[in-house]
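Following are the structures in question.
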Structure 1
Amino acid sequence: MSAQEARRERGSATVELAVVAPGLLMIIALLVLGGRVTIAGGSVEHAAAEAARTASIARTESDALLQGRNAAEASLQRQDLQCVGGPSVQIDTSQFSRPPGEPATVSATVTCRVQLSDLAIPGLPGSREITETVDSPLDTYRMRR
């Protein structure tokens, strides 16, 4: 390659980088988005499982509601998941009224709105709502109040 040809190609790497860099940054941002949503989904599912399990071992419906809600909130806090506006925890204890000997379950639904606006991806909503529901069996032969 002659000196003249080398001079003509000077700066071409900079131009190529300027053209490719936004695309690469977008791909990295999308990977971060996918990771954040996946991790948040796992955290919400874990919180729902803890809430359902905790509620299922409570002795009364009112205790199940309180203990299940507290377990979900504590689980999200331990996992350092920040929910926009706080998490929503619904505990279904309607099957507590079934007589002993009949199978019954407690259901916990946890909803968390995860912040996404800090990723700065054009067209991306500012947050995404993640909801998970988990059932846990009640002891079939235990008295329920």
Structure 2
Amino acid sequence: MSVETIADRLRAAGERVTRQRLVVADALAATGRQATAQDLYERLRARAPRIGRATVFRTLEALVAAGVARRLEGDGHVYAYVACRPGHHHHLACSRCGRVEEIGEGYIRPVAERVAAERGFRIDDARLDFYGVCARCTALAG
């Protein structure tokens, strides 16, 4: 994801575009998998030694608010974050290697439509993340 795209998405969501936010977003996108705020902070310290731990935590929340990242809940209620492309989607998160794959709304729409029809519930938004073991880790284990 390019810095320009991230900046545009932050602006569109009403978030400020700062150097720190772009650095954190770039580092998150470069991981290619889920990362905790602490993981990102430690990774960024080598690149941006003046960045504070609290800045990384606050920035991740701003990225989530702007739709640039998604917060995933891990074991022990520890949050991890993953960079997200624009557009509504859901995730498959590997609990072994940390890899996260985006899946389209087409997988979830039939379930949402059935719930809405059977329960008379108007669904405004749905965020569904599946946690398990990816195909690569399954193949390596088997």
helix-only ellipticity at 222 nm (-39500 (n - 2.57) for each DSSP H run of 4 or more, over all residues; to 500) was computed and gave -16500; which structure, 1, 2, did it come from? 1
By the measure volume of the Cα convex hull per residue in Å³, for residues 30-93 alone, tell me the structure among 1, 2 with the highest figure. 2
Source structure (of 1, 2) for semi-axes √(5λ) of the Cα gyration tensor in Å, computed value 54, 13, 10: 1
Entry that produces 7.9 once distance in nm of label points 7 Å out along Cα→Cβ at positions 14 and 102 is calculated, selected from 1, 2: 1
Tell me which structure, out of 1, 2, gives 12.4 once mean count of other Cβ atoms within 10 Å over residues 70-77 is calculated. 2
21 is what came out when relative contact order in percent (Cα under 8 Å, 6 or more apart) was calculated for one structure; which of 1, 2 is it? 2
Identify the structure, out of 1, 2, from whose coordinates distance in nm of label points 7 Å out along Cα→Cβ at positions 46 and 86 was calculated to give 2.3. 1
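Computed from the coordinates by the stated procedures, all read-outs in this text should not be read as laboratory data. Small disclaimer: the values here were computed from a predicted structure and weren't measured. Cβ atoms are built from the backbone, for glycine too; each structure is taken alone.
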